[in-house]
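Dropping the structures in below, format is structure tokens.
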Structure 1
């Protein structure tokens, strides 16, 4: 089964792009998040369940408690700490957008991915066509989820074939 743990920032990025949760379903069967991450993304909804229903992801996102919250070297936000602890607990890759959290995870041997990188991966696996991938990357820039410089690097590294 294709599984991953996600941090708050990655879910926000998926919300911001056209059919973000649709394309991610082609890569993963389950996205695990701790309750803290659900609280962070669903803060403007009446409940976490309402958030999941709004995006049609009740059968994609699995809420799982963190048994042991680890202490990390870098100062990470609560959602990042819980998500990274859950990735360690489940021994799964981590979807994370924040640089400090990604560095911490990488230093601990956890595979990390951002949504921009997953868009490129989806293009290479023929899940989404080039024009759609480029459109989604531009949406990430427009919503300030990735910088123009990072966007350019992804384009140069993955789309200038």
Structure 2
């Protein structure tokens, strides 16, 4: 495993759509392992492949530090409710902003064996799913910020 460099706002790779993963190769497995290690090292709760410069539809999330979730080719199937809170991003260091997201999200994705599954999340997990999946289509949370970005080191959520 290796810690990869996290791309920061302004890097064109963060504004590109990612390609669908069609098979799991040794390189893909290595990428997934590296993404988890990079996310934990950066003290984030989520990381999308484009944040480490790879245009594949892969997301890792762990909002508790003890429950790693891998999403390959994730698609949001259902949302409900609403939550508003401070959000940050490892690709936008030192900044946060207020973002409104669904309070419940249901996602369909594939696991490391390319087996389909569905997962539900509420509150922080729902926020993380939405934030990370948006990265796969070239979007950053700063596009949704209500008001101004703030300088801070303690957001409610930081991928």
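Throughout, read-outs are computed from the coordinates displayed, never taken from laboratory work. Just so it is clear, the structure is predicted and the values come from calculations on it, not from any experiment. Cβ atoms are built from the backbone, for glycine too; each structure is taken alone.
For this structure, a couple of remarks:
- Among 1, 2, structure where helix-only ellipticity at 222 nm (-39500 (n - 2.57) for each DSSP H run of 4 or more, over all residues; to 500) as derived comes to -6000: 2
- Origin of the derived value 1.8 (distance in nm of label points 7 Å out along Cα→Cβ at positions 3 and 27; candidates 1, 2): 1
- Parent structure of the calculated result 19.5, given that mean count of other Cβ atoms within 10 Å over residues 11-18 is the read-out and 1, 2 the choices: 1
- Origin of the derived value 18.4 (mean count of other Cβ atoms within 10 Å over residues 67-74; candidates 1, 2): 2
- When Cα Rg over 2.2 N^0.38 Å, for residues 51-146 alone is computed for each of 1, 2, the largest belongs to: 1
- Winner on FRET efficiency 1/(1 + (r/R0)^6) of positions 19 and 123 (r between Cβ atoms, R0 = 35 Å, to 0.05) once structures 1, 2 are ranked, highest first: 1
- Label whose coordinates, when distance in nm of label points 7 Å out along Cα→Cβ at positions 83 and 115 is calculated, return 1.0 (choices 1, 2): 1
- If distance in nm of label points 7 Å out along Cα→Cβ at positions 91 and 139 is computed and equals 3.5, the structure in 1, 2: 1
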